[in-house]
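What follows is a set of structures for review.
Each value in this text was obtained by applying a stated rule to the coordinates, not by laboratory testing. Predicted, not measured: the structure shown is a model, and the values here were computed from it. Cβ atoms are built from the backbone, for glycine too; each structure is taken alone.
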Structure P
Amino acid sequence: MTDKKVSYSISELASEFDVTTRSIRFYEDQGLLQPIRRGQTRVYSRQDRVRMKLILRGKRLGFSLAEIRELFSLWDETLTGSEKQLNLLLEIIHQKRSELEQQLKDITMIQLELDNAETRCSNALAELNTQKQQAR
């Protein structure tokens, strides 16, 4: 079922995306969302809702807010996106993939170091226990 609603309050968006209203106001301060104002009330459009979804997805994928903002600005230049935007997105994806691969290598190395330290500690403890028993 698609949402046919035209506008959303800050609390509706916060509830839907399980974020705080403070987070939404922060994204607005960063220029990522642009609600209209009716008095003191912020009114968010369908486009703001889609952007909120994209911001959260981008964050989950490791995109910085600056990268998300740059993609939004490129998207805003055309109605359907552009080759420039798609190339930038591919570049960011390749960079994130490379960073993740390096992190995986680092994690594997740390796990090996922890395994070695654990083995050394266990062996040293076993040796101490053996010495204690022999001293009796």
Structure Q
Amino acid sequence: MRHQVRKHKLGKAQDQRKALLRSLATELFVHGEITTTLTRAKALKPYAEKVISLAKKGDLNSIRLASKYIYNKETGKYMDMASGEIFEAPQKDKKLTAQTVLRKLFVVIGKQYSDRNGGYTRIYQLPPRRGDAAEMALIQLV
């Protein structure tokens, strides 16, 4: 039995909850910050920090494990894999690849937090949403 094991259930079935957290984490890594409800932000925080810890390792197994936790969509930018530079449009003199969320996670974000031991995200509370007065929050990468 799994006594006292707590999890944010978010009022959803397991498959819906996993898909929601996966899409929220993907958008967090693409944009650097997202606005969502406070409950979803609190559920996303340990989920995203787990993925960033995988990105810090940087090996092939970590890439495969991280692909289970986020969607690997293209961000619309291009990156130089050797230096990690990001460009808005393809350059003629450089060999660039399309930037995906996984590439950004392992090349940019993983190196950014290589010397940090945890606490990769922060949550700010915002005023309630106008339509239904839900508690809102801003979750961002530190």
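Here are the numbers for the structure shown:
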item	result
Among P, Q, structure where relative contact order in percent (Cα under 8 Å, 6 or more apart) as derived comes to 15	P
Source structure (of P, Q) for helix-only ellipticity at 222 nm (-39500 (n - 2.57) for each DSSP H run of 4 or more, over all residues; to 500), computed value -24500	P
Distance in nm of label points 7 Å out along Cα→Cβ at positions 70 and 86 from the coordinates reads 1.9; which among P, Q	P
Structure responsible for 86, with volume of the Cα convex hull per residue in Å³, for residues 62-117 alone calculated and labels P, Q on offer	Q
At a computed 11.1 (mean count of other Cβ atoms within 10 Å over residues 6-13), which of P, Q	Q
Winner on distance in nm of label points 7 Å out along Cα→Cβ at positions 22 and 110 once structures P, Q are ranked, highest first	P
Which of P, Q yields 197 [volume of the Cα convex hull per residue in Å³, calculated]	P
